[in-house]
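All of the numbers you see were taken from the coordinates with simple rules; none came from a lab. This is a predicted model, so every value here is computed, not measured. Cβ atoms are built from the backbone, for glycine too; each structure is taken alone.
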Structure 1
Amino acid sequence: MKTTGNTIFLTGGTSGIGLGLARRFRDLGNTVIISGRRKDLLDRLAAEEGFGTVELDVADPASIASAYGTVTTRYPETNVLITMAGVMRGENLRDPEHLAVAEQTIEINLLGTIRTITAFLPFLEQRPDATIVTVSSGLAFTPLVLTPTYNATKAAVHSYTESLRAQLAGSGVQVIELVPPAVQTNLFEGQDPDPTWMPLEEYLDESVQLFADQPEAREILVERVKFLRNSELENRYDETFAALNSH
């Protein structure tokens, strides 16, 4: 992926890693369109930071279809899609009430990703330098017991991305998987960021540098996430799982 001269549509770009990446890519000379459910927040970010904005609820197929129409009409040069939208919530699997959390997490994290890519793919196949960036997690590879469905959706995003990349081989559309570690954002609902998590600006610095240094990358892996990402590959899964879940 080239890091300048793109028109980038980013789902879930109003906070956390998504907003941070939007700012970094904008500052590198890209046109960036962010999306979210809150029109007031989108309007403020458009006025204060110069982003293009589109209302989008990735849990709603009709909203995805509407956003697709808006983006491709207003920004016909769009050549990069980043599917950043996601939720992370704790679950007690002994409590039947967890099922509502599980279903919503699947709807947003997995189906939202699949539906958005499906909507935009035919358009992107006609664009030069086209790229799709999916977002999984280190927890796709070594799960956190507190967030079982989140982990499962991110493992599914990883698997889906592998298949997508293989099916698009030779199409001209590059497929990249962004694999964050625990980063100091408010993604994990109900829990304040832990000071041991990776600082957001540090994560953004390293990730954007990797995009620049590895234009043909399949995965963007900061050093901090390799402890989780490579646990099974390096035959230390059990120890890593125990260490991650020891709190």
Structure 2
Amino acid sequence: MSSSRRFEGRSVIVTGAGSGIGEAAARAFAAEGGLVTLADIDAAGGQAVCDAIVADGGNARFVQTDATDEASVRAMIDAACAAHGPVRHAFNNVGAAKLGSLEELSLDDWNWTVTISLTSTFLAMKHEIPVMKANGGGTIVNTASMSGRIFTPSAPASYSAAKAGVIHLSQYASCAYAQDNIRVNSVLPGLTATPQIASMFTLEQQAEVASHHQMIHRCVQPSEIAAAVLFLSSDEAAMITGRGLEVAGGGAHPG
């Protein structure tokens, strides 16, 4: 367990917690004393991460959640509050894409990607914010992407547009709820070594993509994204809101 306890006794939600960035963040919050509710549509993966956190001495529970279904999201947040008290920190970390060029994407594939990668963030914040408003404030960090800020040929148009939406939605919420003591930021990962990326690209292809779009020519590690999320969620970042933090090895590099 970490010697730092920045989230001691605080109720935390992490969505998409069954693997990758979400798993790394859930483990990190728990290691720093957070009372973590893990949410994921993958029941086996989410429960396995939860069990590992508990075995390591953390306080966690898993709630199977469809992040694109409003009733499911609301039920997960209610369960988090019932188990751990009013939610104080939320990391909304859901996103996926169906590949295809702009002219090849079907409307169904566009809608599927936008729903998972943007609408899920809207639904989470819609039900997290009232809890935070009623209980003195809180923090929200949303997972966007470098492809929401710059052109990356490896990302389809639907995903790029959805993650640009996440960046702007985060900025909008940060302005709308600053006086309620709610800080809202986003993280913009570069090419990250998640299971999803591993299923899309070989190690050689990952290195090639990174070399074209990042000054540091390797994949970002999920733990490196988690470190940024915890900083933005912590009291150390008390005057940071409405920002999109790039964790991308210099990802604005044009290649």
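Tabulated results
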{"read-out": "Identity of the structure behind 27, 16, 12 (criterion: semi-axes √(5λ) of the Cα gyration tensor in Å, for residues 104-207 alone, calculated), options 1, 2", "value": "1"}
{"read-out": "Among 1, 2, structure where mean count of other Cβ atoms within 10 Å over residues 160-167 as derived comes to 15.6", "value": "1"}
{"read-out": "Which of 1, 2 yields 2.9 [distance in nm of label points 7 Å out along Cα→Cβ at positions 56 and 216, calculated]", "value": "1"}
{"read-out": "Distance in nm of label points 7 Å out along Cα→Cβ at positions 8 and 112 from the coordinates reads 4.7; which among 1, 2", "value": "2"}
